[in-house]
Structure I
Amino acid sequence: MPKKGTVKTTSDLDEQHHNALYLVVALVMIFMTLVLAMQPLYLSSVLGLDRENAGFINANIQMITELVDLVVVGYLGYLSDKFGRVPILVFGFLMAGLSALMLPFGQTFGLILGINALMLFYLARILMSLGTTAVWPQLSTLTGDYTEPEERPRILAKVGFMMAFGVTLVYAVLMQLPKHLGVPTTMLLAAVIAFAGAWIAHNLLAELSSPKPERKFPLREIWQLVKRERGLQLSFLSAFTARNDMVIVGLFLMTWFIYFADLLPMLDHAQAASQAGFVIGFIGLVVLISIPFWGRLIEILGRVQATALGLFFSGAGFTSIGLLDNPFSWWILLPGALMGLGQAGCILAPQILVLDLAPEEIRGSVLGVFNTVGSIGIIFFLLVGGLLFDWVGPTVPFIFTGIINFLIVAYALIVMRYVEKSGSDVSSVSDDSQIELPPLEFE
């Protein structure tokens, strides 16, 4: 077991510390993805939700959790600068695990709290989301603490690989469990995973930050940094759409499969969820395979160029889903491959860009704002996507997301032009040497 008290700088870290980080990343992704993937199945099979309101209620639950997250995610980043990353990680895992226990024993908890099953589900999802919001942003910040700029693409590629591994494991393997073990038992597994994450974070992760309880939220410093750095502006715009991508895929694609099954004979919702799990698992597999190549590509091309390329592939995948009218068609794997390829780039490049440009002493706070922008994006796309799903068609949320991705690609090309003019590479700056690009001006 690593000796946390002896670790002061990145040079003191050993392989066990990094392996613990990768394992915790995988566990939180398994938990988050499993809860999201099980949501449509739980609502339809356990609570009996009908098709007419499925898109709205599924999106509404996710949107409410994101609204709650929006309020706290930036502040949690600031708290990690004040008190450290690891204590917040442990607290978040414990909160997520305890909340997840409410669903397998929903009837008992409902009687105790005096609320119906749907309201209990809303409450549990909100509390679980608050728990994971205390976890995953700190993992990105901790990865920045664990790395120097020159090694960041390589380490972030490994972190991204474990994220994709967690997602792929859920959809390719764990989503087969409801057919055999039932929905409540599968939900119980989520709680076990969260408690395992809390134990590993407490015992195996090292704290490298220098907590300063007296620190105030550096809003002015962050605002000046964003105004000065075009690369940071691009990374924030990318967070607005990229963090939403896998939520859209996991929620609306799963919902589309489950309720399209009503039109097909001899296919129930659990079987449809299994088929959807295969497709989403395939997308995750593409992310898994391509992330190591993206790590190398970012080193070769630069952060800005890689961000633009990832957004382009993602946009092409999302818009091409609009050509399909049957989710059970094998043709869905083609846009799925493009989405997975693009998502891999969008996982890595914008985060590396933020970590490069964020001063070390306020790294958690800058990442907090970065994640706040991502939460705003998820809320926006869930609200619009849920309405489009119910009122226009199940493929329209994907087309809408793809168009927004293409618009941000256009801005990335502008940033690339300024990088070329300046003769500097935005991607190569360190905490001690900030590159100053001209602010965006409108004529």
Structure II
Amino acid sequence: MTAMMLGALLSAVGAGQYEATWESLDTRPNPQWFEDAKFGIFIHWGVYSVPAWGAKDAYAEWYWNHMQNKDGATWKFHEKTYGPNFKYQDFAPMFKAELFNPAEWADIFKRSGAKYIVLTSKHHEGFCLWPSRESWNWNSVDIGPHRDLCGDLTAAVREAGLRMGFYYSIYEWYNPLYQQDVVKYTNQHMLPQLKDLVERYQPDIVWPDGEWDHPSGTWRSTEFLAWLFNESPAPPDIVVNDRWGKETRNRHGGFATPEYGHLPKGRLVDAGLFEECQGMGKSFGYNRNEAAEDYRTSTELLHLLIDNVSRGGNLLLDIGPTGDGRIPCIMQQRLLDMGAWLDVNGDAIYGADKWPDAPKMDKVRFTTKGDAVYAICLEWPSAELVVEMPRAIGNVTVTMLGHDGPVGASADGKTLRIAVPQLTIDALPCQHAYVFRIAGANP
């Protein structure tokens, strides 16, 4: 976003421009910082992190919901491990987060190369990680850690120079008010709670979920967003997703949120406004039933990031901390591997755009920035990398990110031939993927 565009955005917000209609709200430009950031970290952490169990193809954070199926794997595990009379609520005092060190978390996040964080302030079971008035004795200050987890992590993340946001579940599975009267639930519980979260922490991202039972009108989503953009103390360049009602995904809001899936056609995806969210394994919350082979490798996760950025989007990669407040070592290792790669190759990711003219190559992805194109090789390209360009090219300069030596290149019409440096293993600039910067290729 240019200075002029940012100024227009600030003026529009200050003037209360946005009305409580999708027609008005959808005219708001997506803040450039988010589109440039490319890589964020999702955190699923709560009472469900105590049992930390699900079938290998299930979300562990849905533990309470899955307990209701008395023939299912979760109930059988629960009955065997905790007994049939142990209620989900009995896990809350066990969620102590006694080893939680927000500064250590923030350090890992910064070293991962991520630019923003999205913490589950409240998942579908309704337990809040801040002292919510609307969830008395079902929040992390009244019970369990006796600590404002949202506030502590927000302070540490911002101290590390990163953006901070919150996931928030609009609905709650077993809240009696929600089950009896969704209108009262929205007016008396959900909206006051969500506004409290914004007013306390002034997040950079609001990431709702659990919207699918009702249309956005029932949730009063457009009213909330008009308040958020026009009146709230949130930053003027706050970002919101598309999960505001059962009709809104990929149609309304700031960016689409595909989850473990291919991009559907729709207003937001078609405009290149999307953020893929995935866990390192199958589950978002920590799942003790997942073994090492259930986690994707660092190479696979980096290729996921590269692929999303090459299509114009972001990656929100999830971690699931333990109930005592640790980031599992396997998750730390994956994040640090990604950071090491981004230290070398971040120029091809941060602030880069999709290259609309990119040729289709099985093991190469492309991004662009300024007049340069970045060819990101998912495998070592052997002795020569041949790229069929969309148009005839003249003088180009090719460099390999992280390698100081020269890179030979020749152009013949639309064919660009790059002489790949022949390096020993100890001289490779990085692992997992290798980037060539082609200056002058995108006039």
Quick check for you: by mean count of other Cβ atoms within 10 Å over residues 150-157, which of I, II is greatest? II
Please state which of the structures I, II yields 5.8 when distance in nm of label points 7 Å out along Cα→Cβ at positions 94 and 398 is computed from it. II
Work out which structure the value 0.70 belongs to, where FRET efficiency 1/(1 + (r/R0)^6) of positions 134 and 350 (r between Cβ atoms, R0 = 25 Å, to 0.05) was derived from one of I, II. I
Winner on Rg/Rh (Cα atoms, Kirkwood Rh) once structures I, II are ranked, highest first: II
Value -8000, calculated as helix-only ellipticity at 222 nm (-39500 (n - 2.57) for each DSSP H run of 4 or more, over all residues; to 500), assigned to which of I, II: II
Structure responsible for 26, with relative contact order in percent (Cα under 8 Å, 6 or more apart) calculated and labels I, II on offer: I
Rg/Rh (Cα atoms, Kirkwood Rh), for residues 166-405 alone gets 1.03 when computed on, of labels I, II, structure II
For which of I, II does distance in nm of label points 7 Å out along Cα→Cβ at positions 102 and 366, calculated from the coordinates, equal 3.6? I
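Each reported figure results from applying straightforward, stated rules to the coordinates on display, with no laboratory input. What you see is a predicted model; the values in this text were computed from it and never measured. Cβ atoms are built from the backbone, for glycine too; each structure is taken alone.
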